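Take a look at the structures below.
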Structure P
């Protein structure tokens, strides 16, 4: 199933198309904006424009949508378009090469699911760009293009790039690639949390702010792509989406747990932490045992979003940083499918202890 058309963002699209036509498109870009506003879809649109074989260098360069490269991009099958998304590895391997293979396999499964259902859900709270994914990306950077003159890399949810002790060489290599990418390569990172990226990464890319869409654009998407009728409930959903098509999808239950449910879980957990040991234990015991992935990891992900927002607002930075570290530890434990009741109890005790 092909990707749905890109809705809105005409101003950015015109500027990017003009940069392509004039040969001044930066090789490293960072699309930043609210969650669900269409940053990755915009990056894929740019990839299509760069790989289209019918662009003749005129005043405005966009993908034609009809040539073979365009069709391959729209079905996420072009060999020179590399879309890296956060993945969750089901297994671990001591050998680095084997770990890269596992990352490639997990990435392939995610992209196969997106080919089947392009209106995809957000990655789980446990998914990340780990060191194995970074090594896989570096290997693909070194390859020559298969079909055309260039390669395009899209790194979605780049705030989930995970620095790891002992892996500094790979991290430095990624920074080097962003600073001096191969001449036949364009890299596009997307993020809803630019401040969560390393400053050294932000300094090596051209930042592009992707603004919220008009309600009329979100409404058009809902009617044409989702088949929603023009009724009062649609107007309410569009208003609640706040200019972000992805939020409209989450609210409608397309492919996963909606943002409201995640937010309520995080809110209840924080209240339990504040209410003392009995409330914390009660919350932990209310969770389903042996289901660390899914709703529990989504709650941890929402906790991280809230804590990072507090850090950016300058709230008690030492305590907030400590809390972020503990939530990240909990996410790592949950990746091993441990009992979420136990993880929640320990995390609640850590967050509730005075510092």
Structure Q
């Protein structure tokens, strides 16, 4: 593992360009853990730079972005919980509860859309919604701009990074930049796939075979990030024949989208319970049971969701494999690079 300064230089690209990157004059590329696509999507209108990422990091952890100063973005997206909150749904100011589970922010740089229903196309569009949501941070953008303008570190920070005041569009760009650096991979499975045969236990290897075969999980949880980024009806939104959440339908208006939700990543799944869009399944074992019985029947159930007839041993093996998807994470700046247990690797 390279020493911290070298790691920072490497993260900026070529060593010859490293100094300008560290000074904020050049592009910044996070160190990418083993197993992820080494090509990172580039947003021309919001190029990554270290100063911008650091400004976004400050905003992300600052409770002053909420109306009453009680919560920050990080209050729901807790780093130790893989940037989820460990609750069934989001919990905002005054204990106000939302309707959906807090998704992990890991690897969203690869995402094709944001939120469970995909209603926003970019992280910039996503970033301001929780701030304005009355059930979350309940802050108007006008008030947010005025508040940050009165804080010297933000007044100076935005002037340095964007050449102007803390305007909503640039607040979104800064937060989105920070989120794009949150990466998770380097798991036992990734090491196994790269030739380290002992990285996976025998039970987890059997789970991998089931994942790709009999259990057919790979139909939706595909690619380096274990998600097809598409929308599926797995029956979770249906109870006793009633639809409890319209899901993607509220965005598209297409009848076939009733109760469909975006496939979540399985990276770090051992730290993101409870599961599903509504947090209705408390444990990984219960999630496996849910899919084994074929989900909740409804008129639009995805054709891939059907009874699997797994044995008890096969269920344990599948769960062991899923736990092998937790590994090394990069949390927003270089350094530090941390493992799932929190120990520094640089």
Structure R
């Protein structure tokens, strides 16, 4: 009987110890998961394809995250049901993040990315200057000509102007500047194809490239969304009637870096492919990056009779059907004392 009681006491004490250790382990794990990690600086970790937690943990250690035993990280990952759900990408961890927060980021794919917004109406030259300021990305564009860059993007022989859709783009911090260009170029391919395929019938533009060129002119002529179809309508009617477009933005683009803010008489008289005061039809390439609204305006110009427009000074325009009406509008808005 005494021996039996001793065994009962032993199993009781063993059970109590197991429960105590389990409770201690749970509390210790909870404390570990919610304890802020003291990082001297931002910790960057790159998760490659095929990386599981066993491969990621050494990378965390190498980045400066040294707290906790590996088994704590693995049990915590199991508890969070994120084992096997780690996403590829670059991760940026800041001082004060907890182990649970680290694992949650890895499971959610909340990667560190560089943001770039291409604004409507930017030229490719302006775009290159903006990309050059993105120091976080590998510079694989330096020293390359525009033609070299288009070859890098597998678009050899294509003029770069207008070929990148204005929008906001993201790439991993371990990415390259050309990655942003590639995203924007592919987005423009899709947007241009949609506008071209859905265009109105009877338009004078014979190719998607001509539609893109007209859209770039519309983009530069007005910032008012409601005016874009009307501006497009004027240019479409001029093209149909064989009237020169006579639009300043094309002249300015032809002047290039020499433009100082003024268009002079000699600029309007000089014959260049972009001087639409001297040349009939569309210029040979787009003159800027048109947004989706400008593409749609080019594909769906507003009907009407106006052949002229003049800026009113407040961002808008007055439209005229005859040259006499246009002269009066110019006198009112452009030749004010």
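Just so you know, all these numbers are worked out from the coordinates, no wet-lab data involved. It should be emphasised that the depicted structure is a prediction, and the values quoted were computed from it without experimental measurement. Cβ atoms are built from the backbone, for glycine too; each structure is taken alone.
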For mean count of other Cβ atoms within 10 Å over residues 149-156 computed as 15.2, the structure of P, Q, R it came from: R
Using percent of Cα pairs over 26 Å apart, for residues 141-268 alone as the calculated read-out, with 45 as its value, let me know the right label among P, Q, R. P
